[in-house]
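Have a look at these structures, which come just after this line.
None of the figures in this text is laboratory data; all of them are computed from the coordinates on show. Here the structure is a predicted model, which is why all the values come from computation and not from measurement. Cβ atoms are built from the backbone, for glycine too; each structure is taken alone.
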Structure 1
Amino acid sequence: MKTSAELSLYPLTKDYEPPIIAFIKLLNEQPGIIVATNGLSTQITGEYDSVMKALTIAMKPSMSESTTCSFVIKLLNVAISPGEKISV
């Protein structure tokens, strides 16, 4: 089953860029997914299990840090290309 996710990481600190960059780098290292990043969010697409495993692996370091952070995640039950419009 294909799935897509759009997510944003918001570290609640003045020095917010390093945690975001580290998260995106770790996400890009995960196999079986396509990753696209823009100024507002990161989009990933792949098989459901690959997407969920990539999210778990990439999010864990951020969640383990002492800096409070917020993740906003939207999940779709279809595979989309970044920027693609979804027909309803």
Structure 2
Amino acid sequence: MATTSNKIRTNVYLDAEIKQKAQEIFKQYGIGLSDAFNIFLAQSVMQRGIPFDVKIPNSETAKAIKEARAGKNMSKISLEELKKETGA
């Protein structure tokens, strides 16, 4: 990525857990959080929008997400059991 002398500092509020997980991923690429944000912003400018699909879940999916976050209708299943159910 090209460096520029026209840099500014900004504050962004992030979810601490997501930030930490993202930093672990970016580390594998050899980049830091600032570089990742600059890549995202550059791609947003080039594509004149968010550089990936952002979809609003339908009502059924939204209900399932809400229930999962509340711990409703949840059951533990092993990978082996899941494979059997899906025929994988």
> 1.9 is what came out when distance in nm of label points 7 Å out along Cα→Cβ at positions 54 and 78 was calculated for one structure; which of 1, 2 is it?
Replying inline: 1
> For which of the structures 1, 2 does the calculation of distance in nm of label points 7 Å out along Cα→Cβ at positions 14 and 30 return 3.2?
Replying inline: 1
>> As an exercise: helix-only ellipticity at 222 nm (-39500 (n - 2.57) for each DSSP H run of 4 or more, over all residues; to 500), calculated from one structure in 1, 2, equals -17000. Which structure is it?
In response: 2
>> Given a value of 11.4 for mean count of other Cβ atoms within 10 Å over residues 22-29, calculated from one of 1, 2, which structure does it belong to?
In response: 2
> Of structures 1, 2, which gives 3.4 when distance in nm of label points 7 Å out along Cα→Cβ at positions 46 and 62 is computed from the coordinates?
Replying inline: 2
> A value of 5.6 was computed for mean count of other Cβ atoms within 10 Å over residues 6-13; which of 1, 2 is the source structure?
Replying inline: 2
> Which structure, out of 1, 2, was Cα extents along the principal axes in Å calculated from, if the result is 39, 22, 16?
Replying inline: 1
